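Every read-out reported here was derived from the displayed coordinates using simple, explicitly stated rules and does not represent laboratory data. All figures in this text were calculated on a predicted structure; none of them were measured in a lab. Cβ atoms are built from the backbone, for glycine too; each structure is taken alone.
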Structure I
Amino acid sequence: MNTSDLEQLKLEVEKKMGGGVERQQDIKLLQHTVEANTGKSIGFNTLRRFFAFLKSGKPNTNTLQTLCEFCGYQSIAEFQIKCRKNTDWYIWKQIYRIENEELLAQGDIQWLLAQYKHPEFVYFLGTVLNANFRSKNTKNIQRLLSFENRLHLSYDDQIKLASSLGLLFRKIKIDEFLFLFSSTQLNQLYSFLFVDYSEINGTYGKVIKHLIDTTKPGTSDYLFITLIHEYHTYLKGENQLKTIASPMDKGAVHPILLGRWMGYQLISNPTIFEEEKLIFSLAKKQKSKNHFFYELFPACILSNKIYLLEKIIDRYYEELFDNTTWVTYTENCMYLIGYCFVNIAKGRPSQGLKNLEFIDFDQVLDSYKEYLKLFYLIAYYQAELKSGSTDNLQKIEREYVNLAAKMGFKRFDLHLLKNYFD
């Protein structure tokens, strides 16, 4: 129980007694009253320590439970829930005021950022940012997302905030906000975390195009941006792809970005030398294998290198499939689709269909959902075809054609769908 909750419990005990606990006689009366009301014994000195008549550390669980029962709660947890609701209402009241401020005061920004230990901090921050983007208040966004402000967000919370911003940006005109991507932390909060394949021909594509001209070459940021730009070129169906050199310090590059670079080598250079050796050499140095292979699997599928998928799955099965948090669920789905391709190639289409049954698109990250669905539909079509079941093929084909057209990805044509293993 934290200090704030302890102080609140003291107030409720005093309220129950009808007055303050200020003297030794008050402690004695409180002891008898608590024992009479709860049927539990509580020490005189225990209460003296609780009300700071004696020096002590935090009270033990039995003491807190007894006092909570005395105040009318069934448990410590029930009391804390009430405390949290009261505290949260105060915070949300402040948030509602701040999100409507025409110009955020520095004191309000400091207060908001000081809530970083609260489990709902990311929602507080997201609410204020959302309101200011909708009202086009770029001054407030600049002040809040200044590089001087530390946001103290965990990786999970960064993904949550990125998703919130990504869905918002699909609904607003991004052009008047583009300058913010080079003058604030917006890249770190959106561009690099919400790779929006569904909007790569729209909002997200505009952001990437803007960043190409404003990002310093030779940096990890520039590598990220040029890779996304060239992947977009490839997915649109074009074959003239630029050569993107190896990162100078591979150990300093995020594993997803490094995997994307490796995947790009597969699709842009079909005659790449010793690809298998290079992939496993890089993978060996990655703590997060599931991150590294995330963008490598789609590249293996698009370049028809199923033998590589088989070797990766054989060697790193546990790392790919055992890490099933909500953040890594989308990665797991990509690996299940890859596993389906391997099973089809090995003459096990029924097993491939079972792989696909584990995928729930409602849980897939919005930035990746439609892109992932294209690979899923190819795998589904081929698994059905190879198992001799043709009932669903036309339905799969229609969904695939419509989705590819919607996303503007000419790379996903009917030949890829129908003749993948031919």
Structure II
Amino acid sequence: MRVPLFDLTRQYNKIREQVLSEIDKTIAKGRVILGENVRLLEREMSEFIGVKHAIGVANGSDALYIALKSLKIENGDAVITTAYSFFATASCITRNGGIPVFSDIDLETYNIDLYQVENILNTHPLKKRIRAIIPVHLFGQTVNLEKLEEFREKYGVKILEDCAQSIGSTWRYADGTLKKSGAVGDAAIFSFFPTKNLGAYGDAGMIITNQDEIADFCKVCRVHGSKQKYIHDFVGINSRLDEIQAAILRVKMRYLAQYQSSRIQVAKSYQDEFKKFANSIIDDPSSKSVTVQWDNVSLVLPKVSTDASHVFHQYVVRFDNFSRFQRDALRDFLSARGVGTSVYYPQGLHQQRCFAEFVPNDLRLLNTEKAAEQTLGLPIFPEIRREEISYVVEMIHEGLKEMKP
């Protein structure tokens, strides 16, 4: 059996006629740049998240760059972000002339450690130059939105939410209020890369905000800083959401709740299958944390924070007592048996050579480094079948038995 890490074709086969129909209508109308579909998708996204404005752009990386620029980050300003994320989360800081200040993660959720963030705000040598925080709702689980709002009020920092992996995830406040990721930042961004929970058939991204000034800036920045054609207020970039991709995304928006529900069920199926092979199980219902023990291997399954929801963009497990070599050997074993996997991420951002000038030589972010060595992303997409999940887990079990000393 072969189980791909992700399969775009199964979903496409179900909605093919709708997608092709909308593409045909779009081209037939003759408006393929910033047309009706982009405007409608922007409105639908703003209503879905519960904010005033949405601005479509070419991709998630551009969305981060433009959104951070809209917060008026200038040369020498410091921005706190997680060390465990995709490259663009940090590169948007340096591209805007800022200085990234990397925080470690909570090893159970892989999200930025907000206790360490507050410590940075209070004690870091650059604390007086810190202007913003970029939290990432990693793998589909929401960071504590209530705490982020507290930081903004207490320290006067801007919040740019990176929701590239978390569309539709939520956080429950102490008073019972439920807010979606992206709803509380001064700005927030989404990626519609094909593998995302809401994915285009190419690159696409979006910025959302409640602030008119930020929205106006982003709309102009995406078209070379030009509010009036050929008249430029500042040097922007060319980053327009493609009209055809917007049409495709509007089709997929109709099924987003179904896709999310399927991913959550896939995660539950993985957990059930892993438990079948376990010698022992450490199951903490209060924290929704599960660790399965196979002989001398502790496998930590994804934890969902008590007040967070998780939309499982990725299903990432951690082999608690593994070295990088062992993890990679298991990955090779799985690949040879047709199981697709990925490592998110093999290095912390603080370990990337291109950011070396911003990182103290003695900086160690132990949870980030452990996650980089011990985690493995398993196949997940809404259409994956239960027998495929069973096969993946069975092959992991077989691989661990083979690796046993």
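The maximum of mean count of other Cβ atoms within 10 Å over residues 249-256 over structures I, II, that is, the highest value, falls on II. If relative contact order in percent (Cα under 8 Å, 6 or more apart) computes to 10, which of I, II did it come from? Answer by label: I.
When Cα extents along the principal axes in Å is calculated, the result is 69, 57, 44; to which of the structures I, II does this value belong? The read-out comes from structure II. Tell me which of I, II gives 2.1 when you compute distance in nm of label points 7 Å out along Cα→Cβ at positions 281 and 321. It was calculated from structure II.
Comparing mean count of other Cβ atoms within 10 Å over residues 89-96 across structures I, II, the highest figure is found for II. Name the one structure among I, II that Kirkwood radius over Cα pairs in Å, for residues 121-232 alone of 15.6 was derived from. The read-out comes from structure II. Each of the structures I, II was assessed by distance in nm of label points 7 Å out along Cα→Cβ at positions 73 and 353; the largest value belongs to I.
Taking 3.3 as the value of mean projected area of the Cα convex hull in nm², for residues 185-224 alone derived from one of the structures shown (I, II), identify that structure. Answer for the origin of the read-out: II. A value of 51, 34, 33 for Cα extents along the principal axes in Å, for residues 217-392 alone, calculated from one of I, II, originates in structure I. helix-only ellipticity at 222 nm (-39500 (n - 2.57) for each DSSP H run of 4 or more, over all residues; to 500) computed as -19000: which structure among I, II? Answer by label: I.
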